[in-house]
Each structure stands twice: as structure tokens, then as C-alpha cells.
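Listed after this line are the structures, all set down as C-alpha cells.
Only the coordinates and a few stated rules stand behind these numbers; no lab work does. No experiment lies behind these values; they were computed from the predicted model shown. Cβ atoms are built from the backbone, for glycine too; each structure is taken alone.
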Structure 1
Amino acid sequence: MKKPPLDRRDWIAGLEKGLAILEAFDSEHARMTPTQAAERTGLSRTAARRYLLTLESLGYVYTDGRLYGLTPRVLRVGWSYFDSARLPRTVQPYLQQLSATLNESAYVSVLDGWDLVVIARNGVSRVMTTGFVLGARVPAPLISPGVVLLAHEADQDAVSAWLDTVELSPFTPHTITSGARLREKIGRARVDGYALIEQQLQVGVRGIAVPLRNRNGEVVAALSTNMPMGEESPEAALQRVLPHLQESALAMLNVL
């Protein structure tokens, strides 16, 4: 996850701060005053207000005179990735075939920091109750593709250090928030070559994932499916789903 340091002479601080303002909005901070935005970003109130006013002028935020919120225009930035990136377009035919075979929703996801982001999907009609929309972002250790990708991170010391300090919210009564137990699940996924996760984000939902490798053997994403648990045992779900996930991952090997 580490990137080479950028020469500070090439760093544009204004861009960094403007993006920080946009990223400060979330479900718990859907609308903010300049003071709240400043607290969320570490900027002064004056600076936060100026960035908000600039973003309002550009159409990325709106205001009622006191509170600021995002406008749909910000989606242009995110959707530019889906329109331009090769990976989501390349995997889509394989997801369609996999979803049709299993009659389950199929996803390709990547890590962004310690979050798991869905970059491609093909869903069945019940996707809204057992799945994720395109662009969904969730804590990586709580979802099967996230566990798979953390298991194949090159810097396992960084993963371990993060698990020692992170405080994860319990989304369900079954959510595992213990760093030691999460580390155990990640280690098991590394050995098994897949991850099966149940009821960590949604009660009654099971996910199974395998790594997606490119022709050089590097793990570049995760392939997964979500399903309602129903009366199907974990063993039966694995027997039904895992061979198809592995077959699809192998088929994608030469195109990634």
C-alpha cells in the first residue's frame, strides 16, 4: 500500500485541501458548516469556508446559507474512473457469465487504503438485499474479498499493525472487531486461497471470494459473490460456488 514519496516541489497543497473537503462528507456528516468542515480536515475555518465557496461556485457543493452539502456533480469524478479504467470493463463479461451460472450477484473489488471498493458487478434481482452497489466502500476485514486482498498484501507487517489499532464498528451482532480474530481469518484465507465470511455487515448474508491474478501472478483484485444464507450450510455453499469462482478467476488470468 505504500507509494513512493512525491517531491514536495511537485505537490499542489490547494488540490489536496480541496479534495480533503470533498472527502470530509459522509453518511454521518452529510451537511456541514465551515467550522465542522474545518474540524474534519484540520484546516482553519477561514480556509474551509473559502474552499467550500469555491466548490459551490464550481457546482460540487450547495448551501442553504449555513450548511453545505455535496451535489450530484461530484459523481462525475467517480464515474470517470469506471468510464476510463480498463479493469472494470475487462471483467464485466466474466461477471455476467458467473452471475448467470450461480444465480447470485458477482463482484470484482479492490483495496483503497484499508477499505474495499466494488469496481464491477453483475447482480440478480435480489442484489439490494444481499449485495453492494457499484462503488460501494466497506471496511476490508469485514467482507470476503477484503479478507482475500488483505491476505495477499505484500506488507503483512502493515496489515498486522493496522489491525492492532483499528476500531471497527459492529454492523451486526456477529461482527468480529477483534484484531487477533481478524488476523486469524486473514491468515486462513492466505492458506486456503479463498475466504468465506458470514453476517459481518448484514445479518443472514454470506460471501465467498477468491483472488484475481494477472498473467504475472500478481493479485490485482478479488472476485466474489454474495448470497442469502438460508438453510444452506457453509460447506454446501463452498461446494456449489467455489469451483465456479476459481474457474472464472483462471479464465481472467490472461486478460488482466
Structure 2
Amino acid sequence: MNFVFDLDGTTVFHAQRMHDDIKGGLLALQSNGGKLYFATARPLRDTLPVLPECFWHHPIIGCNGAMFSEHKAVVSAHSFEPKQITTLLTWLDNHEIAYLFDGHWQYAISNKPHHFHQHVAELGIPPGSNEQLRHEPIVKLLVLEDEHHERVKQVCEQTLSSFETYHHNGHHCFDLVPARSNKLTALLELGLDMQQTVCFGNDVNDIAMLEAAQQAYVVGEQITPNCDYVQLTQETVAQTLHQLANNLCA
């Protein structure tokens, strides 16, 4: 059986390293034959600091499906058309809208400061040169001022040939990724049979995979997938993992 886990708000909380009780539940699943996958909005660079080292070599879907990593290395990634994304970045600069964009490993930030820039730097890697990195493959663009969403979306429709957008509940920001980049598509590209897959999530970017899964678990009350699901709280996640691990042995 496959088990797919979102990170933030599902198995990782308040941007802190995964708690030992949840780590223990995941290891119990794995010991009893479960195949573990992680699927997050984070790029690999920002995933490793919050994920225990025992899971670093597992398959990790990052950037909301635009990036796939395994054994601590990016294996493949979708990226924007270079001229188009450079045009969009220039527009954001001219209108003084804060952002952060991700390459395969490095990232760059806008000239306009934002407190999230410091949070990412505190994970251990400083930003690279904006001017240099915008000419390398860009996998995800995080716009840090949600109040500009409609305006930015209009410019994207004029500038980018295709894209997907994902809001982060409660964080007043949104992601832009290349079209057809979502967690479910990435799981299918890996060859997972979703009828042999259990998914855990908590945010809008998890809905597609939750609705396709044999069994869905939703942590918190931010989303209501159009499927049968079990609702959990942060406090009941670890217990549920151990119950599932025991069921694998039954």
C-alpha cells in the first residue's frame, strides 16, 4: 500500500521539524510494508530541514507537483518558458511586488523585502543572484502579496503561455507553477495506483490527490474534498498512523 503525506499543516506544524511521534508513526507504517511518499509545496531545499533524515532518500514531490526528488537530489522538474517568466519578474519588480522564485536548488528574492525572505534564509541557504538565476530554469514563483492576486493573474494570462496557481491558506501568498503541475499528476507520473494509495493533506493543493485516493485523511478544517474522508486534528495524526500500521499486519 502507498501512503502519501503533505507536510505543512499535515505532518509538519508551524514550520518546525517533524515531531518525533509523527516520525514514529511513519516508521511503523514503513516497517509493516507501507511505501512512503511526501508531497509538498516546498522545494527540496526547504523540505530537508523539516523532514527527519531517515526520510531524505524517499520520493518527494515538491513545488506542488512541479519537482520530483529522490535520494536527496532533484530528479526532474517542470519549468517556465524562460523569456515569459523573465518578463513577469520584470513586471513584478517594476510594480514593487515582493516575491521569491525557486530553481532546482537555489532561489532568489525580490528587491522589495518581505519577512518570508528571512524565514527561508534561516533554513540554511542564502538567496542567490536574482539577475543570474532568472536565466536558469525556474520551477516555482511565490508571490508574497496576496492582495495583488487578481492583478498578477491578469498579467500572467497575458505573459505566460500556461500556468497553475495555488493559494496558501492563512499565509496571504500564492504560488505560480507551470501548467499541469499538481500533486496528483506527479503521483500518476510515478506510476502510483491511486486505488492502492492512502493520502493525507490539509490544503487546497491536496484536494485532487485526496479525491483520487482509496482513502483520504484531512487534517484540520480548511478544506472539504468531494469524497469520503476521515477528519483529523494535529493531535490525532500520530495515533492514526500507528493504527494504519497495525492494520497492515492484520
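Using Rg/Rh (Cα atoms, Kirkwood Rh) as the calculated read-out, with 1.00 as its value, let me know the right label among 1, 2.
The read-out comes from structure 1.
Looking at structures 1, 2, which one was percent of Cα pairs over 16 Å apart, for residues 59-162 alone calculated from, given that it came out as 67?
1
If helix-only ellipticity at 222 nm (-39500 (n - 2.57) for each DSSP H run of 4 or more, over all residues; to 500) is calculated from each of 1, 2, which structure is the one that comes out at -14000?
The read-out was computed on structure 1.
If we compute relative contact order in percent (Cα under 8 Å, 6 or more apart) for structures 1, 2, which one ends up with the highest value?
That would be structure 2.
I have 16.4 for mean count of other Cβ atoms within 10 Å over residues 27-34, calculated from one of the structures 1, 2. Which structure is it?
2
Check the numbers for Rg/Rh (Cα atoms, Kirkwood Rh), for residues 179-234 alone across 1, 2 and tell me which is largest.
1
Taking distance in nm of label points 7 Å out along Cα→Cβ at positions 187 and 227 for each of 1, 2, which is largest?
Max of distance in nm of label points 7 Å out along Cα→Cβ at positions 187 and 227: 1.
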